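The next part holds the structures, each set out as structure tokens.
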Structure I
Amino acid sequence: MGTTYTISDLAREFDLTTRAMRFYEDMGLLQPERSGPAGRNRVYSARDRTRLKLTLRAKRLGLSLTEARTLIDMYDSPRDTVPQLKQFLTVLAQHRSELEDQLAELQANVDEVKAHEKEARALLARSEKKAAK
């Protein structure tokens, strides 16, 4: 058997709570073996560590955990990688499109705030000018 990790080992390494680790397990992203009395101790493999690392990378990209699991599960299978890469590119393109839409909306909001600031400054300058007379 290769290198194994406890829930605490991986939680500490990836700066997660053990609760988050258990949640990822419930989502099917991690599949630790069980040991000890009544199988209470989780034993994570190098495969689980890699899956956790990929899950966190997908999260940083803004993918849902379901999307992450689908993509990670595809890489676990011994099939041809072409369909996997095509699916990954499809998911990334969709996510990029969503981010670009959000970015455009944020830029429109910033532009609107700037316009209101400019208008407020002009009104303030006029008011101060009248008050100085």
Structure II
Amino acid sequence: MFPDDYINSITERLALYNKLGTLETEEELQVFETEITDRFGEYLTQVADLLDSVRIKWLGKKLGLEKVILKQKRMLGYFVSDQQSDFYQTAAFSSMLNYLKNNPKSCVMKEKQTKNGLRLLITFIRIDSVKTALSVLQKV
């Protein structure tokens, strides 16, 4: 989140969150980052983490993750919910499987019963920061 002492106005913060939610490319995110720095000065770790969380969302989507959660030094990625989806035949899914095979001590894949049925998820361990999470997804 944008810290209150970095951007004082609630209205301004909400407008920036809305704008951030519309960005679709790294180039757009870099322009956004420059605009923030120009308007509010050098930003804190919380802002860098917010920008990296957008990158995580984009990378997760490319890798077939509908949802990515960071908690308790873990990153949970929920794959496409439709188990008959063509996604499971793609290079992106194969890339995940290869990463899993080559890194058995740092991630596991399993099915989990959710309120919407069985979901395939991957759990990455020893994720102590947003930067670490981004780095791991970039390696996949």
Note: relative contact order in percent (Cα under 8 Å, 6 or more apart) at 22, derived from one of structures I, II, originates from structure II
Check the numbers for FRET efficiency 1/(1 + (r/R0)^6) of positions 38 and 118 (r between Cβ atoms, R0 = 41 Å, to 0.05) across I, II and tell me which is largest.
II
A value of -24500 was computed for helix-only ellipticity at 222 nm (-39500 (n - 2.57) for each DSSP H run of 4 or more, over all residues; to 500); which of I, II is the source structure?
I
Ranking I, II by percent of Cα pairs over 18 Å apart, the structure that comes out highest
I
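Laboratory data are not the source of any read-out in this text; all were calculated from the coordinates shown. Source: prediction; values computed, not measured. Cβ atoms are built from the backbone, for glycine too; each structure is taken alone.
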